[in-house]
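Student: Below you'll find the structures, each written out as structure tokens.
FYI, it's all coordinate maths here, none of it is from the lab. As the structure is a prediction and not an experimental result, all values here were calculated from the model. Cβ atoms are built from the backbone, for glycine too; each structure is taken alone.
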Structure 1
Amino acid sequence: MRYLKSVIWQQGIEPKNMTYAACNQVLTLFFDETGERYTETSVRHLPIPNWSGNLILTNPSGDDPTKILGVLWATPFKDDIVRVAAFVIHSDFQGVGLGSLAWNRFVEAALDAGYRRVQLEVMASNIDAQRFYQRRGMAVEKHLEGYYKSGLGYMMRGPLQSVNE
């Protein structure tokens, strides 16, 4: 996978300010990787601020340097908790450490901003994602019936911590 050297996580813009094309790329990414269908309006209304914990994965040296290959969007939640609203990576780029790179960068930004804990929702059927989060100290705290159209979801929480994999 030689092309991985040019794939980078960079700070993204707020979803409400994304171009139509970029928003559609994110919608396609969500659907292709999770089976969940979202609307442009729902993505644009996500309360993702402009900060260094808002990340997009691109390949500036690729055929389409503006194509979004992944997102990690997080937002302040309450007290010392930051919530990951979306974390998805194109299947061609999974399992090669890019998720860990994004997570570690997000954790550093969140700790610098004064957060100490993280919360997110994950599909019950996404065992790989659950293991990823468990290795980072998170645990399932709640079952979320009807949260996802495709089935059961879990709310996970834990301390903000990075892992070198």
Structure 2
Amino acid sequence: MTAITHIGMTVSNLDAAINWYKEALGFRIIAGPFDMKTEEGDMTRDLQGEKVKHIRNVHMSASNQVGIELFEFVVPETRGEASRKPWEPGIFHLCVVAEGGDVHGMAKKIEKTGGKIISKIWTLDEEKGYCLVYCQDPFGNIIEVYSHSTEQIYANR
């Protein structure tokens, strides 16, 4: 079985994003932040494309050891916030499990630290207490908050 190790996300301000993901979601830094200027023939240029000349990034980890890799593109410059529409191809959200299943509390913390709550809290199974909410980080990335793990919520449905 394939395992997910991390998800890469672009942000407009790496330092602010590091602080936000630490404070709001409890992620911890495991490597970096790194400041990389690319050159022809190097790995970063090969992976990111010819237009990319300078990036900053960091690897952070959640409590279950799945990580996020945050990127700030310096040249060309990252501007604004994520603007991809949910119906367009590509990754459209990151989902985290609220500590202790407290979706309401985590949504309020996201909002208090500069993010947004963008949906109501939806109950998936009232008897089991399964629920979710959609939020947004300060950089426009959608963060879905679950009360329980994906396996708990969807197994044997």
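Student: If we compute mean count of other Cβ atoms within 10 Å over residues 14-21 for structures 1, 2, which one ends up with the highest value?
Tutor: 2
Student: Can I ask one more? Could you tell me which structure in 1, 2 was used to calculate semi-axes √(5λ) of the Cα gyration tensor in Å as 22, 19, 17?
Tutor: Label of the originating structure: 1.
Student: Distance in nm of label points 7 Å out along Cα→Cβ at positions 86 and 118 computed as 0.9: which structure among 1, 2? Spell out each step's value before the answer.
Tutor: Numbers: 1: 1.8; 2: 0.9.
Corresponding structure: 2.
Student: Okay, moving on. With helix-only ellipticity at 222 nm (-39500 (n - 2.57) for each DSSP H run of 4 or more, over all residues; to 500) coming out at -5500, pick the structure among 1, 2 it was computed from. Walk me through the numbers before you get to the answer.
Tutor: Working: 1: -8000; 2: -5500.
Answer for the origin of the read-out: 2.
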